[in-house]
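Peer 1: The data blocks that follow each hold one structure.
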Structure 1
Amino acid sequence: MMKLNRNNAKIDAAPTARILQFGGGNFLRGFADWIVDVYNQKSADPMGVLVVKPTERGDYQAWREQDGLYHVLTKGIRDGELMDEKHLVKCVGEIIHPYHNWQGFLRSAENSNLRFILSNTTETGIRFSAEDQFSDAPPAEFPAKLTRWLYHRYEHFAGDPAMGCVLIPTELLVDNGEELKKAILQYVDAWSLDAGFTTWLNEANTFCNTLVDRIVPGVGKEEMTAALAQAGFEDEMITQGEPYHFWGIEAPMAVREECPLDKIGLNIIYTDDLTPYRTSKVRILNGAHTAMVPVGYLYGITTVRETVEHPIMGAFVQKVIFEEIMPTLDMKEEELKKFAKDVLDRFKNPFIHHQLISIALNSVSKFKTRLLPSLLEYSKRKGALPEGIVLSLAALIRFYKGSFDGKTIPLKDEPWATSFLAAAWEQCDGSEAAIAVLVQKVLQWKAAWSEDLSTVHGLQKMLTDYLLQMDQEGGITNIVKRAIT
């Protein structure tokens, strides 16, 4: 099998670099660069990507030897059909490692063609550190490196407004564009940089908030042989993602016209407000995950796919999504239905083995952010309680007892959460009165919910009834069956 490079693959050089990209992990390769490559196939003005290695570890040497080429495999369910495709990404050209070539990194700021800046440096990557100094070569944090790059560009082009950039971070952080700008301005202040630079940052550059969504797990060792055979080359940078993808970008009209990513047939939107999209993702996708975990685990199921394909548990998940979560959201019904359908397709992906127990991490705080708003809004709008969501809360409480049906449950949560629930269960003898007291303690647990949930009409009784039935023979099965009828 031939080594992948532009000569062996008979691929021309990458287009002129117009994108500076911090990071080259699975997500950026299988999401942003893949999208740019699809854009290039449909555009008369293709964009090349210059990749910057944001951390000291590693060198992307294999990627250099492949001339920036790599394959993205797309595997999963789309519109109910199994898909398995490959795409050779050709947009990446130069790769710079600032820890090995700091001056080369700064000189790239002198490239007048560079216009867009992408990043994915994890949720903790956008932050300010007082330890970073202007004289560091390089400073440690990503925003510090970017500040140095932008300042060099500002000086080189004498503050030319036309040399400003459009910054599009993809870190999973609310208002990530605004947070990146804040961090840069903190460095400007800490390093006492020119006032004119601040003006240039504010007036010549655009910081876009974004929301991204695609699972890009990469290719596991056990899958690599088959993946390379599918690619047809020795490809050390090959990666794999699910069919679903979403990129929401808050940007002014000028950016939308300059970079029409929303016109290439992919699930990309420009908007003035990402809030409803973020809310629907958290409530439907993440909420469904959080709802199914304790119920499915106590039911005896181990994976997400098994849960949604199970005749009873699958109906439970659909009830929670379509009948209890969606009625609390204010987006258009057809948009919500399409997103919910995509979510179920994602859950059924046979190429991703998502263990319920792995999603159970920090379940208390997840319930607060993902499901509690739906529970409260449903109660407000309907004058009743959403039975499926309440059942998931009851199962969550039971889950944190730490054992079920004679088996230990490997709990993973913050100590404040596990210790509170462990103490509550230690003081409960299992009687109806004791269960009612336990439920009341949990509902009045302001450290978890930031409010007293015991005031929600009927909630304490429904939770108590569910918990009393769970340890009866066939209890969890019978409860779920009743909940879906």
Structure 2
Amino acid sequence: MPLNTKRQAPWNRAGIETAREYVKDRKFGRALPLLFSLLRSNPEDLEALDQTATCYFHLGDHETAAKLLGRVLESRPQVPRLWGKLAAVQASGGNKAAAAAAYRRALALAPKDVGLLAAYNHLEPFAAGSSYALRLGEVLRDTSSEKRERTLAHFALAKIADRAGDTDTAFRHYSSANDLKSAEYSCELQEKFVRTQEACFSAHSHDGEDQGGPRILFVTGLPRTGTTLLETCLTRHPGVTSIGESGALSKTAAQARALAPQHAGRGAWNWLEQLRPEDISRLRRYFLQSTLGAAETESKVIIDKMPLNCFEAGLAHVLLPNAKFLFMSRHPMDTGLSNFTTNFGRGNGFSRRLDWIGHLTRWAYRSAMDYQSKLGAQYRVQSYEALVTDPEGQLRAVLHHAGLDWDPVCMTPEQTRNTVRTASLMQVREKINTGALGKWRRYEAQLEPLMDALGGRAWLAQWQQWDQQAAETGRFLAEPA
């Protein structure tokens, strides 16, 4: 609902509608000049202030976003949505106390808002039996509750039960939440993709080529493997900038497949050996424009941290001569539990079922080993356990891989001023620690379907050897079982 109550001039109405469309399409750089113009005309235009705050938030300036929202709330203190938005902005900027206070203000105005309850619970899990927890329980007893509300309530109540040590109740809620989702995952298509990669992809010759500008470092792996922690450590370095979880590579892959005619048996790899040099140049420009836009940067390295880009490393290698790749390796049982217990909304459909998580895990490692064998020194495997137990040694090796000198500031990710919007929000606001190691053992009995899908304890023992090799050398030294 628009925040402005006064009648606007036609030009202002058209301007705010256009800006709103830009924001909806995530074209924040195009929305801001228009919003600035509107605010010069009327500095108290609440809708323009709200939309400008949204732009600054998504562009990583949470402090300016919070100040703008504060101005809006001076005029509209009774709008719970605005307090919830302010809380989300402050949480992403690391100001947990201010975020919690804003959530309490929002819930005082809208005590039964499930979205606000779930968001506040994610920031600070409620005590079992608290009034907030009881309200979440009421959502599940209300037969008129929408599926989205029930999903949020199950995830929140699971987190509360987990904190209380009741793993059986927690796992029942996590399972119920995932059962309410409709996202799908195709084991057959995933296997076909990787098998075709193995059969068809080979390293591209970049004789004399130079993409120009900064090097792209793709930080990949399954979701919940520590990619955000590593990104946060690296972006403390003065020579590094991150574009976060960008969809640029997947969009570029769609463009590549559209350019090339279908080729029998290749499916998603139909572009291989069919793209002309001019096609490669065009796709390279498309990717760089999608990631950097028209902005100039003095950074030597740009991080693209989209975990499942691990499967698209082949295309990135073809397009970007200077690109480097990093695959995060975390214990598959910890990774699986974390994916199953994280509410990704509509994304990461594989996370709904333990057997799907296990299947994707095995094929992700198979794909990574194939890329490692073909991309050589451009490809590094990073053990999560090694990163948190020997952070300086591992970060030195990662920076060397990226072509950067050591800087001890990378050891203090908790001091980042960058905005964080992933599910790892609270973890990366802490010092590097080993607290996430071995969490799966509390749920060992419930995770048997995941264990079976991975290949049992024999496969996990084999993975342990691979991960130890990665900790010592930055590479897997064995073939997948």
Structure 3
Amino acid sequence: MSNKSFGSDLFYYAITYIVPMIVGFMLVPIFTERFTTEEFGQYSLINSTVGLLGIISVNWINVAFIRFYSTSEKEQTEDQLISVSFLMALLTATFLSVLIYIGAELGITEKIIPEKYALISIVLLFSANLHSFMFSYLRAKRKARFATILTSVTVITRFLLFLYLLGVIQSPINALILSTIISDIIYIGVVIFRERNGLRLIKRSDIDFAYIKPYVMYGLPFILILGVHWLLTLSDRYMIEFLRDSQEVGIYSINYSFAQQIMMPLITIFMTTAEPILFRLSENNTETELNGVLNKIFKYFLLVLIPCAVGLAAVSDNLANLFIKNDFQEGYIIMPIVTFGFLFLGIRQYFNKSLEIIKRSKEIANISVVAALINIGLNFVLIPLYGYVGAAYATLASYVVYFLLSYYKTVNLTTIKISFSKAHVQTIIAAIAMGACVFGVGRLPFGNVILEIILQILLGMMVYMLILLSFGTVKNEKDYIIAKLGKVRKKVSK
């Protein structure tokens, strides 16, 4: 893996996830003004349910698709892989849609998906699944630039559609879901048209389930793995709903989502870029080279994620004052808690990736189940006592356990692993020092919240970089950038 290859993909995928993050920030004040806490709680439950059904119907297929795509390219069997994957996704989504409709008609799902939202939720399931599959196809083909442009355009389209539909449709829930469906359809249509020569979705002669058996056996455990991930990240909303009320679901969801919109894009950018590269290396390169690339990516990941987590925790009160309105604002106290939870969740991905490379997905499933059971147990105890704050602490505790178990399994089952080093310790020290400075600035009597946040961010970045440079943690990266700048100056001077 060259720096240019990884850096190029990272740049494009950064844009892919940062644009939705920026739009998400712009939506938070609108959500907290136009939704009641109860309405946003209801939307969160619908969205969470569609997310779970997406795991069952398509997300596990996406994981296996990316893992096996490089092999299918070598064997020139990509058409078989695409056709079988797409057909399985369609069939499972159809089956689950029937269950949603029956459940809504019988009133079984009334607290989760009320009957009046059943049909639009079914359409959302199909559009979200197809969108997800198309994105996985572009990732497997390493068409990062095209994926970035298309995602950015459709995210902005969704935002503008939502603003328009708010004035046309009475229900903000319907307006938000409908704008999502339309933007998904645009994304799907463009990918199919652009890739029409290589993306043959269902070709009868390519439906060979015998060929795909190893692929299915690899992917099926990820229903459990991703389902447990869903339990860890979203099931707390259901538990708050049943143990408290929809208003607390709304307060919890908006503040949880705010932290998630910052942390998860950063986690996903690195993994989205790294995953196809690591799997290709596992097919063609030595274990030493693979370990080197894995640890290099992990170093960059920590250099970005740790200071972001510490910084977000330090400025959470000011961010809540700026973006979150009305009754939702009281929930800002959970932001630092879930932020550090996401940090541990992101780190454990790199340990699990080692197990994925050696095809030990069942081990990841076992770890996930233990973490999920701990999360559910703690939620049952803490939510009745402390409400949504208890749910946040339960999430943090389960993510820490998830990380520790992943580390233990990786150390004992594979030689492809993350090796902790002095650079990681230096990164943590620099981030803590930065956080202390940022928190201290936040205690000063500023009269302008925006100015205070800008100052906190600039000071934090400066302190963090100065400490890293003094440690020599980023010496190679600094030298690389200086050399690149030198080449650019030479070209300009000519």
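Peer 1: Suppose you compute helix-only ellipticity at 222 nm (-39500 (n - 2.57) for each DSSP H run of 4 or more, over all residues; to 500) for every structure in 1, 2, 3: which one lands on -17500? Walk me through the numbers before you get to the answer.
Peer 2: Values: 1: -13000; 2: -17500; 3: -29000.
Value -17500 for helix-only ellipticity at 222 nm (-39500 (n - 2.57) for each DSSP H run of 4 or more, over all residues; to 500) corresponds to 2 out of 1, 2, 3.
Peer 1: Can you say which of 1, 2, 3 returns 21.6, 66 when Rg and Dmax of the Cα atoms in Å, for residues 52-323 alone is computed?
Peer 2: Values: 1: 21.6, 66; 2: 23.0, 66; 3: 20.4, 59.
Structure of origin is 1.
All of the numbers you see were taken from the coordinates with simple rules; none came from a lab. Computed from a predicted model, the values in this text were never measured in an experiment.
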